[in-house]
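FYI, it's all coordinate maths here, none of it is from the lab. Owing to the predicted nature of the structure, the values given are computational and were not obtained by experimental measurement. Cβ atoms are built from the backbone, for glycine too; each structure is taken alone.
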Structure P
Amino acid sequence: MNFNLGQIPERKTKPRHSGITMVMDKGLSIGEVKDFLDIAHPYVDIVKLGFGTSFITPRLREKIKVYQSYEIPLYFGGTLFEAFVIRNQFEDYISTLKDFNITHMEVSDGSITIPHAEKCGYIEKLARYGMVFSEVGSKDAEHIIPPYKWIEQMKAELKAGSSYVIAEARESGNVGIYRGTGEVREGLVQEILTQVPEERIIWEAPQKAQQLYFIQLLGCNANLGNIAPSEVIPLEAMRIGLRGDTFHLFLKKDNVE
C-alpha cells in the first residue's frame with residue numbers, strides 16, 4: 001500500500017481462491033485494457049469477455065494476450081457457450097478454446113434450456129481442459145427458481161467438476177438472486193449459504209448496493225462478479241473499509257471516538 005494505515009482487514013493475496021473480483025469486459029479496446037490493467041491489475045482475478053462479444057471483437061488474439069501478460073485469466077461469456085451448444089457445435093467450442101489458449105470457461109443455461117444432467121455432462125467434459133465456472137439461474141425475470149433447486153443444481157455442478165458456481169444476475173443485476181428492482185433476494189441467498197460453501201460461489205453484483213450487501217454479509221473476501229472495469233478500485237476500497245458505505249465496518253469500536 002502507499003502508506004501506513006491501521007485496522008485494514010486482511011485481503012487474500014493473488015492468486016486468490018476466495019475474495020475474487022471477476023470483471024466483465026463488454027467491449028474494451030486494446031488501449032483501454034492496457035490503461036485499465038496498468039492501474040487495477042492487482043485487484044482483478046479473472047475477466048469475462050461478456051456474452052458473445054468475443055465473436056465480433058477486432059484483434060481478439062492481441063487483446064487476450066494483453067490480459068495474459070498480466071497473468072490474469074479470462075473466459076468467454078456463458079452466452080457464447082450456449083450459442084455453440086444450440087447450434088450443435090460443442091466440439092467447435094472446445095477447438096476455439098484451444099485455438100485462443102483459453103483455459104477457463106463458463107457453462108450456463110440462462111438463455112436456452114439444457115437438461116441439468118446434460119449440463120453437468122458439459123461441465124465434466126470441459127473440466128478436463130481447464131477451470132470451469134458454471135452459472136446457476138435464469139436470465140428470464142419471469143422464471144423464478146425455488147431455493148431448493150438453486151442448492152440442488154449448485155451442488156451437482158460442483159460435484160461434476162465446476163471450480164465455482166456463479167449466481168446469475170445478468171450484467172444489469174435485476175434477475176436471479178435479485179428482484180427486478182435490484183434488491184437482493186435475501187432469503188434465497190441465506191438458504192443457499194446453509195448448503196453451499198461461500199468460497200465456491202461467485203455472486204454477480206454489478207450494482208454498488210449489491211456489492212455492499214455481500215461484503216457486509218461475508219466480509220472483505222466475498223467473491224463478486226460482473227464488476228465493471230471502472231468499478232474495480234472503488235470496490236476494493238469498499239472491501240477494506242475505505243469508502244463511506246463500509247467506513248465503520250472493520251473498525252474496532254474501542255479505538256474509535
Structure Q
Amino acid sequence: MAAYERVLVEIAAGIGTVTLNRPEKLNAFDRAMCDELLEALRLLSGSEGVRVIAITGAGRAFCAGADLGVLGSEGPALVAAGKDVALALRAAPQPVLAVVNGAAAGGGANLALACDYRIASDQASIGQVFHKLGLVPDWGGTFFLPRLVGPSKALELVWSARMVPAVEALELGLFDRVVLHARLASEARALADAWAAQPPGAVRRAKAALYRSAGGALEAVLDHEIAQQNELFAIPEVRERIAGGASIAKRSG
C-alpha cells in the first residue's frame with residue numbers, strides 16, 4: 001500500500017482503492033490533498049494491473065468538499081484542481097467506483113458524481129451546498145448533475161443547498177445502489193470484483209464508447225465553472241461567508 005499524507009492507495013487483486021484520509025476534517029480538500037488525489041488517480045489509471053478503481057473516505061464522511069479553513073486563500077487552486085480530477089476520472093480506462101460511506105458535500109458530492117458508478121451506505125448523504133457560501137457548483141457539478149437528474153431537479157438541488165439522504169438520492173439517480181452501512185465495504189468489493197473479472201479490453205472500450213456517445217463538452221463546462229467561481233471569490237459577501245464558515249469549522253474542530 002502506498003501512503004501519502006492525505007490519501008491512501010492500495011492495490012489488491014486488480015482493485016485499486018483510493019481512500020481520502022483526513023477524517024478529522026471529514027476528508028475536506030486542501031491543495032495538498034487535491035495534488036495527492038490527482039497523483040493517485042494517474043498512478044492507478046496508468047497501471048495495467050489495475051482493472052477497477054474505487055474511491056472512498058476514511059472515518060464517517062466521504063468528503064465534505066473544500067476545507068473552509070483554507071478556502072479563502074486556496075479557493076482558486078481548489079477549483080482548478082476539480083477540473084484536473086474530473087478529467088482524470090473520465091479519462092481513466094478502468095471503471096471508477098465511488099464508495100460513498102458518509103456525507104458527500106460540495107466538491108465531495110461532485111467527486112462522487114464524476115465517478116462511473118456510486119454505491120452508498122444507507123447512512124450516506126449528498127448535497128450541492130455551494131450556495132451556503134454564495135458560490136456555484138464546481139468540480140463538474142453543472143455537467144454531471146443535470147445529466148443524472150434533469151435540469152429542473154438539478155436547479156432545485158443547487159438552489160436549496162440541501163443534503164439529500166441516501167434513499168432519496170437513490171430515487172433521483174445520484175446514487176446507483178444503497179446498502180446497509182455494515183455491508184458497504186463487502187458489497188462494494190463484490191461489485192468491483194465482478195467488473196474486474198470481465199475482459200479488460202472490452203470493459204475499457206465500453207466505457208470509452210458510452211461516454212463518447214453522450215457528446216457533452218465536459219472541458220468547456222469545467223472552464224466555465226472555474227471562471228464563475230473565481231469571479232465569486234472576489235465578492236466581499238462571499239469572502240465574509242467563507243471566513244464565517246472557517247470560524248465555525250475551527251470552533252467545532
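Which of P, Q yields 21.8 for mean count of other Cβ atoms within 10 Å over residues 103-110, as computed? Structure P accounts for this read-out. A value of 15, 46, 31, 7, 0 was computed for P(r) over Cα pairs in 10 Å bins from 0, in percent, for residues 95-206 alone; which of P, Q is the source structure? Structure P accounts for this read-out.
When mean count of other Cβ atoms within 10 Å over residues 119-126 is computed across structures P, Q, the figure 23.8 traces back to Q.
Comparing distance in nm of label points 7 Å out along Cα→Cβ at positions 135 and 167 across structures P, Q, the highest value is found for Q. Highest-scoring entry among P, Q, by Rg/Rh (Cα atoms, Kirkwood Rh), is P.
Thinking of P, Q, which structure, once helix-only ellipticity at 222 nm (-39500 (n - 2.57) for each DSSP H run of 4 or more, over all residues; to 500) is computed, gives back -10500? Of the structures listed, the value fits P. So mean count of other Cβ atoms within 10 Å over residues 23-30, computed for just one structure, reads 17.5; which one of P, Q is that? Computing mean count of other Cβ atoms within 10 Å over residues 23-30 on every structure in P, Q gives 17.5 only for P.
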